[in-house]
1. If mean count of other Cβ atoms within 10 Å over residues 227-234 computes to 9.8, which of I, II, III did it come from?
2. Of structures I, II, III, which gives 19.1, 66 when Rg and Dmax of the Cα atoms in Å is computed from the coordinates?
Structure I
Amino acid sequence: MIKASLGAWLLWRLLGPESAPRFHGVQKRPPGPTGRTIVAGRHEFLVREVGPPDGPPIVLLHGWLYDGFLTWHRVLPTLAERHRVIILDLRNHGKTDRIRGRFEIADLADDVARALDILGIGDVPVVGFSMGGMTAQELAVRYPGRASHIVLGGTAAHPVDRPRELMVPLFVVGRALTRIDRFLLPRIAHTYLMRAGVFPQENAAWLWQNMLDRDTDLYYEGGFAILRFDARDRVGDIGVPTLCIIPTDDQLIEPHLQYETAALIPSASVVELVGAKHEAVLTHGDEIAKAILGFIER
């Protein structure tokens, strides 16, 4: 029975039509910047900017699942009142180039440094959430003087507190399932976010399209890079003011790992988002924006 069901599913995915959730009501994209591309090295990176052009700049780095705008769109309105906010789509995300092959979080930091060179920006506050926070850590260590402040949200210097022997097979299985049915895992995540009320119904189609805008293999290369990331021997070298924003109910990067990271960084400050989960950047946007401004403007 199981074999027959599996065979039927495989045939359906190979021969059947693509399926997508049904969206009800008027569908909208949240208001925000559309962006432009810059060439850094051999590749194009999408950059969005919002806020006064002559305002003090601040750079935002997104996490693994979404592009820069979706990650930060709840935070942007407050930051952009006084700051020139620069949002970069990291490699293999959003409208930035797909760069094939294995990469490390350090490669993302190198990409960001090259992009900042092209933009003519240095000594700027850098804010990273989740994988973006790992990238910010590497940027601060590898490129002293590029970041004037570091804000780390929902992230850690060692983000996976589980044996790699367990996690790698889970990622391999996830990648295999997504190769067969590219809608399967996005549908699960989309269903969770919509049922949890993270997004309003009018943004459901936009969220769905954003989650499909990825290369399956390169998406999981990002996941494997996160599994390999361990900067505990380096974050003590971060020599700029650092703020760690910790969702206390984070279900993906365990809070105790985030607290441990804050303890490793000299004089790091901590802001707790009590009761918030990993999607805090979407559910607690105002609190995060106020924490960022209070830290970089003091």
Structure II
Amino acid sequence: MILDKIAYLFPGQGSQNIEMFAGKLDYPAKQLHDIVRKITGEDLRTGIRTSGKEYLQNNLISSLAIVTASAIALEQCTKKGYGKPSFYAGYSVGQWTALYAAGALPFDQLVSVIAHRAELMNSSANGRMISCLGLSNSAIEEFCVLLETENKYCRIANFNCFGNITLSVAGEFKAEILARLAALGPKQLSPLEVEGAWHCSLLTNARNSFRKYLNNISFQPVSIPVIDNCTGELLPDDPVRLRDQLADHLILPVRWEDGINTLIANGINTFLEVGHGSMLSNFGFFIDRNSKFISFNS
């Protein structure tokens, strides 16, 4: 199955569920799960089977599960002949899967980085996240500015697509912010089942520690360009700038819509979501209806 000029998209947290590894015991699933277990001590399949949704809500577990499912799917869709991509992009932790796919680091190193990243994030997990549908970017930005004048913390964490924003809030203000957002008349408003407030300045200490950690990681030149969540443009080749932006990823919002539009401007007309679920394909429908968004579930 050869597609048109294509980009592979790798999902982030929010795509996981208890069925994500059901029935997948052959190559490469077993080998990749064995690597995760050897490095982290976590048996993802057993944990999901015995503890289910509660197990997957853990930041470390959901991060590992998402990248592992995407790595399995990448092997499978390559075998099925979906064609060589011109670009990779990944959402949040999925950006690390994209770097792995592009040859920047092997899977065992990917797992180690993801585990350390999650540990640092958890050390700053002093907030929560809220999904907001149906309000404009400008309305939410004005709302955040107003709250800042009242010394209440609320920041945009994810620019997903038109009318779809994720907010990070300080934990003590979540109930009040939910009520005040509801008064603005969104189509849907819901707290997310995550352990902290990600992609915002609440993680500044985690960002600084992660930047130091990345000095010990050797990145190979990517074989295929990777889009950066922080800018919506390509990740830099310069190793110092690359490490800076990968660390900044913890404290800056995910500009997913900008990244997809950059790919479209570079001639991409087909997007293959490689991993579990169809979250990114759903976003794509609202970003550009002239492009094709296809889900390849692991």
Structure III
Amino acid sequence: MQSLLEFTSQFATVESCLEHLEATRWADGAFCPHCASSRKIYHYADGRRHRCADCKRVFRITTGTVFSDSPLKMLPKWFAAIYLVTEHSKGISSVQLAKDVGVTQKTAWHMIQRIQNAAQLIDDGRKLSGQVEIDETYIGGKEKNKHADKRTPGTQGMGSAKTKAVAFGMKERGGDVRIQHVADATAKSVTPVVINNVALGSQLNADESRSYNSLDSFYGLGRVNHSVGEYVRESVTTNGIESIWALVKRTYIGTHHWWSLKHTQRYLDGCAFRQNVDKGDEALTLLSLGMSPLAALPYRELTA
């Protein structure tokens, strides 16, 4: 899939979308999404409904997926939305997506949240290893751009966590990226994240932050001192993860302009997904992930 035109041409009709979903979800045979039985599934003549012989319930191939509760006529729009969200390196805003696929902004926002919720399912549980770069960043507006009476004092350095979302990232050189929304950038917050995501004994590359001092008990720890203008020393550098922060910040500032603290992790998952999947395969990979019941995100739950 080298272009939007090629993608949308292949999935221009409801039938072509259903055919792809059935081939993906039922690769090992049809089953019921309600009781998981595969003994006997009846298929209605319209090709869009199915019924389980055991629990007797009628369902569609989209039941219990990222497309749940959405009319089948919306499938081509869903497919186009998945392509636009995943293939743009900095994502797409709900306002722009609404214009591009012909839905309301509210619907487009829900679609983006479901798509990004499915994106987090790409995590296969494998821990990063080898040379791993770690770093934190702060996401949000600058205090100096606020009215004087609305500024929060003491928001320099790690104090930025008072008014901004804190993202902690890990990048395996030549491999995947993991990004976690954390409460702050202290050792108490970031150490468990590193241990859960990076194989013990790996070589970590970090800056001079004191939050990483205790990690040398579990990993080889190389440091660069940014405060004195040091960014590379032999193989030690954090330039790779900082390039990821550049994209995350452009996603926040240039595409969405703002996102709430509550939904930060899903937006970060979307950023990591676009880095981890082979270029040109993002949309088809996410379509496959979207078949998981974990991808279904009801609007009521999303806005609770």
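The numbers here are math on the coordinates, done by the rules we state, and not lab data. Since the model is a prediction, treat every value here as computed from it, not as a measurement. Cβ atoms are built from the backbone, for glycine too; each structure is taken alone.
1. III
2. Answer for the origin of the read-out: I.
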